[in-house]
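See the structures that follow.
Read-outs throughout are calculated quantities, based only on the coordinates presented, and are distinct from any laboratory measurement. Keep in mind the model is a prediction, meaning the values are calculated, not measured. Cβ atoms are built from the backbone, for glycine too; each structure is taken alone.
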Structure 1
Amino acid sequence: MPAHDFRSPRLYVDHPLGPGARVTLDAAQSHYLADVLRRKPGDQLMVFNGRDGEWRAVFEPAGKRGAVLALEEQTRAQDRASDLHYLFAPLKRARLDYTVQKAVEMGAARLQPVITRYTQVERVNTDRMRANAIEAAEQCSILTLPEIDEPTTLDRALTALEPARTLVFCDEDAPVADPLAALAPLRGRESVPLAVLIGPEGGFAPEERALLLARSDTVRLALGPRILRADTAAVAALALVQATLGDWAHRQA
């Protein structure tokens with residue numbers, strides 16, 4: 001039997017899930033299932049809440065515009081997110097949406113907007129970030145939603161990181177041009193708590209780079225011979241870190 005059901009719709013619900021539970025949907029979710037997806041009474045779908053695993057449920061219209069989900073059985077137990085934090089200088093709306101969705105797909109467990117000297121966007125809609133995180137989780141069979149923090153300054157973000165957390169920050173001036181070579185000394189360290197930092201497209205100011213380099217257990221990561229847009233750099237850096245140090249490298253067969 002396949003590990004994931006990709007044919008049934010998946011829906012996030014902020015409601016306790018368990019045997020025999022009945023989940024009353026809000027108007028927006030009822031409309032989505034009945035009018036957009038054209039679900040009919042008795043149709044099945046998968047639901048999750050980020051805490052109680054994934055469940056198979058039956059769609060039941062209720063009243064004129066409402067709907068209820070009747071839970072039948074758990075299909076997957078709740079998993080644990082990889083211990084990966086993603087710190088980033090905020091981007092404009094569409095590119096921020098993309099970055100949040102890709103970070104969730106790549107396994108980020110915490111999203112932290114960071115205001116730097118050259119950050120061009122300082123107002124961040126964290127409710128919209130959460131909506132994008134939920135959408136990515138629904139579409140990609142992810143069970144655990146990331147924590148989403150309010151924007152903070154770079155110095156405060158670094159202070160909040162645990163000393164044992166390895167910080168990888170992308171820096172076009174990194175002395176080691178090969179990103180795999182830069183990460184190689186960290187290989188073999190099982191369950192390393194990780195953080196990836198992507199700065200703004202203007203790069204880090206000299207004093208910010210000095211602050212980052214003063215922190216212990218910090219790695220500068222170059223991303224090849226081309227300058228990447230911040231949203232592209234995010235995907236590239238997260239893929240490199242997950243493949244060499246994170247849950248891609250330590251995945252059990």
Structure 2
Amino acid sequence: MGIVNVTPDSFADGGRFLEPDEAVKHAARLIAAGADILDVGGESTRPGAAEVPTDQELDRVIPVIELLTREFDVPVSIDTSKAIVMREAVTVGAVMVNDVCALESEDALATVAGLEVAVCLVHMQGRPRSMQDAPGYADVTEEVCDYLRKRAEACLAAGIHADNIIIDPGFGFGKTLEHNLQLLRELDRLVEIGFPVLVGLSRKSMLGTMIGRDVHDRLAGSLALALLAAQQGAAIFRVHDVAPTVDVLRVLRQLNNKYATH
């Protein structure tokens with residue numbers, strides 16, 4: 001999943017692709033590098049981010065999604081928590097909703113059920129503006145699994161097909177470094193819930209803490225995390241650096257295939 005942020009304040013690429021034409025050029029590069037899905041977002045969910053008015057979010061994402069679906073034969077996901085944005089994005093071609101609020105916002109659950117599109121349910125403790133102030137858990141893996149299991153059950157009860165549900169533990173969304181590391185070590189427990197697991201680890205601040213690198217100098221760390229997540233059963237990788245991540249996953253796949261034949 002290649003990231004197409006049309007925001008001025010995203011932590012890694014804010015402001016770079018605000019103009020629709022620039023976003024499309026960026027998307028073309030992601031596809032050429034091997035992206036299978038494009039994730040378009042018009043509201044930053046980085047720690048401390050302010051909320052964006054609905055009209056402004058629509059103005060940012062709808063023209064881009066229209067262009068992407070016209071130019072490329074690659075599924076487009078809309079990264080939003082607002083039901084109106086979900087509906088408008090699907091109307092112009094998006095086939096997936098990526099929601100850090102796991103469809104808990106007003107009308108979001110009913111909207112996605114009616115649209116009959118895929119949805120990624122993300123765990124987040126708190127909200128972006130304050131989620132990193134003082135996150136706390138008795139057992140982060142158990143609590144994240146329980147939350148995502150319940151949200152998936154709510155989706156099923158609302159009429160969303162099981163094949164359209166994806167779950168994401170929400171690395172960095174209301175979690176300390178140790179919480180993130182525990183989730184990564186125990187990611188197989190999320191896989192056991194029975195839905196594909198998406199991970200967003202690319203260039204995250206946890207890497208800054210672990211290796212002391214600036215956000216634009218975290219490629220090696222991001223690849224290490226992607227490899228570890230893949231070994232634990234992650235199915236979708238939301239990344240900034242598509243080509244090197246694809247290479248890492250191809251190497252792992254070929255190694256596993258070799259062992260599978262013996």
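Here helix-only ellipticity at 222 nm (-39500 (n - 2.57) for each DSSP H run of 4 or more, over all residues; to 500) was calculated and came to -8000; which of the structures 1, 2 was it taken from? Only structure 1 yields this read-out. For distance in nm of label points 7 Å out along Cα→Cβ at positions 52 and 244, find whichever of 1, 2 sits highest and give me its label. Comparing 1, 2 by distance in nm of label points 7 Å out along Cα→Cβ at positions 52 and 244, the maximum is at 1.
Each of the structures 1, 2 was assessed by distance in nm of label points 7 Å out along Cα→Cβ at positions 44 and 204; the largest value belongs to 1. When mean count of other Cβ atoms within 10 Å over residues 84-91 is calculated for each of 1, 2, the greatest value falls to 1. Of the structures labelled 1, 2, one was used to calculate distance in nm of label points 7 Å out along Cα→Cβ at positions 28 and 236, giving 3.5. Name it. Matching structure: 1.
Supply the structure label, taken from 1, 2, corresponding to Rg/Rh (Cα atoms, Kirkwood Rh) with the calculated value 1.03. Considering all the candidates, the number was obtained from 1.
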